[in-house]
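Coordinate-derived values only; no laboratory data. Since this is a predicted model, take the numbers as computed values, not measurements. Cβ atoms are built from the backbone, for glycine too; each structure is taken alone.
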Structure 1
């Protein structure tokens, strides 16, 4: 008997679900179900039909749809999100519902009216990482639609998706009615006691989470660039993220008289007061860990939780003679080459800070050098942080502390993070998979980083 031939075809697959559906159902089961049914009958079903698609299946809070045209699929996704945003903004509408949508172009297996295979699985995983109110598409989709549909596309880089063996390059789509609340930031200014102007930003909703400034930040460029945006957007999903540019960096004043640990701690105090915060969890990254530790020791009544990632208690000049010599050479190179379109310095920094970055991320890193600070200020920053030593403060930390570090971090060795955690009473240490000093969207440890923070703050 001849083996039955499996039917396959190329299709554009749209997967959608309601963000926070379980919580909404627990609060008002009947109202949520009625609102979802009305959205289907009034917005979603007609929209899919207009774009010549078909609904393959409904799955409680979600749906799967198939289109013969990928342009129609993405246009339909954008139309649905705009219509849903307009519906939610109408005071007369019933319970607000926010969708996440993923679109992929791939091969599917056909079984009657149903479809299966990697094309379907990838679309579902893209939907799971989309922002509430947003859309994520694969590279295959982006290549087909980016010149045909007038939407804004942001490259999130290669992403590790659950149960998908290879990384998938993902693009987030923005446009009228597509920007979620955590995809916007409000930039403000305040002044330190010595007159230095400091820029700070707030994004997201929920309880406050303060991120201490670290080296080479720029509030506006970081928010849009492929290096920092996945990290910052992820923190803004369930928190009101408050962050700022350190003196000498980004949108804060560059030409300043004093760069020191005490000055940077004072700047954190200034930003916290300007933002009107009383008690909050504090996140330090890299050099920001020492500043966060010093602040937590000075103000234990204000810091509810301390989170430290990729940090160190002792600066390069005080670790080993070899590290001190390397830092001196690096500082000299920075004074000579900083901000220039020099492949040598770009590769030097990329090799130690983001060795697993894509070409686009490395190019963005190079642009960040030019935007973040001047050559002289960058050199002064390296010299100052190399002299850090907060080892005597570690036993004085009285707040719950979580320390995380990438296993393959070449910029700050894993052992520096482990030693810092061991000296803080009751601190928990987590080693994350990955080699990058700056967590990138495609890093295997990125999702665990967010999960560990959520679990830690829930205690």
Structure 2
């Protein structure tokens, strides 16, 4: 009955976003699009070709994440978990064109946020380069590259509240998080006038903006939504399909080369360096996770190898262009062991972070940010410099408070508009059926399950 009532409310629920999308589409088609000022002759074709490739690679990471997460959850929630990542590609892409890019990279207002009118509806975003943001590639390409980072960040969060979040509420939260949390963090860290960048805080490709933000928001989400029914009764969590996890890890590792090496914004030696350190850190972290598990009496597992590899990718992200290949091995090993311990702690606590987003992405991002300030060429602690390290600690505190507290408030706001958590009956049915009327095992479903599918589909 609860599931049926939830589905019956959908027509009214979807009217406002549909009307808003149509209205914004019409408004965008009528607004004058001023061609951007800039010297087309400054475009470097090699840089542009590489950035087109890197942009596509980063986009591939979000489907990769969907497989990575989808393989870990219960069979009743595979499709819903994967869709939560996929839908971010649609929501954030539209928000980015309308105002997101402006908030992140528009004319700086006090180093805190961009002017929302600078690139509103991608006005002034075109084929010409931007002298400060993209001196050798079209600004439109830079905007697309940055969009892919904005897409995957809210998708990362979904692993923390998997198997219990209402899909419509999640879509609203993605909008709020992207505009109120992600865009300011991107501005602080990557805009030439952002206050963290002015301090000299180093984040080559998103350790702070993407992984710390995603991990800390995930922690807030797990705390706000509370544990799943299966977690409360201590039922074993059986992954639906471990080969999905392996496939997702491969896609993430492959796409991460665009994520990190692409952040050089050019086809040059810095990109090659980031490519090398990315691969090395991930390899070291994967092995360290397996060896550490073995040392503690556990069997080497496919899940452990995948999680370790991703932790290494997370940790090297802020440091990729600033450290040596030897330092990248060290970063991968340290982050892997610390995250492994954090996952073990989480399993012993009452916190139900379904897929350990905070121990892996949050803790991995924090470790990577700190170790960047230790190993960074010329300005790290190993080189006798303390300023960067101190500024990283300050930034860590600011980002942690802003992201954790801000996300919690956004969860409360979302819940006040649309209840975030599904009913107990919907959770027991599984989100695939209760939220989407689909099932991973549709063809092999029992008559009762097929009856539930038809009921949900027809209401």
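When distance in nm of label points 7 Å out along Cα→Cβ at positions 21 and 421 is calculated, the result is 3.6; to which of the structures 1, 2 does this value belong?
Numbers: 1: 3.6; 2: 2.9.
Structure 1 accounts for this read-out.
If FRET efficiency 1/(1 + (r/R0)^6) of positions 133 and 157 (r between Cβ atoms, R0 = 25 Å, to 0.05) comes out at 0.40 when worked out from the coordinates, which of 1, 2 was used? List each step's numbers first, then the result.
Numbers: 1: 0.75; 2: 0.40.
Label of the source structure: 2.
Among the shown structures 1, 2, from which was the value 2.0 of distance in nm of label points 7 Å out along Cα→Cβ at positions 149 and 221 calculated? Let's see the in-between values first.
Values: 1: 3.1; 2: 2.0.
Of the structures listed, the value fits 2.
Could you tell me which structure in 1, 2 was used to calculate Rg and Dmax of the Cα atoms in Å, for residues 213-260 alone as 12.0, 37? Write down the numbers at each step before the final one.
Details: 1: 12.0, 37; 2: 15.2, 42.
Working through the options, I get structure 1.
Given a computed value of 17.5 for mean count of other Cβ atoms within 10 Å over residues 357-364, which structure among 1, 2 does it belong to? Don't skip to the end; give the middle numbers.
Values: 1: 17.5; 2: 28.9.
The structure behind it is 1.
With log10 I(q)/I(0) by the Debye sum over Cα atoms at q = 0.06, 0.09, 0.10 Å⁻¹ derived from the coordinates and found to be -0.25, -0.57, -0.71, which of 1, 2 does the value describe?
2
With distance in nm of label points 7 Å out along Cα→Cβ at positions 277 and 405 computed per structure, which member of 1, 2 shows the largest figure?
Numbers: 1: 2.5; 2: 3.2.
Going through 1, 2 one by one, distance in nm of label points 7 Å out along Cα→Cβ at positions 277 and 405 is largest in 2.
Out of 1, 2, choose the structure whose coordinates give helix-only ellipticity at 222 nm (-39500 (n - 2.57) for each DSSP H run of 4 or more, over all residues; to 500) equal to -11500 when calculated. Numbers along the way, then the final one.
Working: 1: -11500; 2: -20500.
So the calculation was done on 1.
One of 1, 2 was used to compute relative contact order in percent (Cα under 8 Å, 6 or more apart), and the answer was 12. Which one was it? Mind dumping the intermediate values first?
Details: 1: 12; 2: 22.
The value was obtained from structure 1.
Computing mean count of other Cβ atoms within 10 Å over residues 293-300 gives 11.0 for which of 1, 2? Mind showing how you got there, number by number?
Values: 1: 20.4; 2: 11.0.
Source structure: 2.
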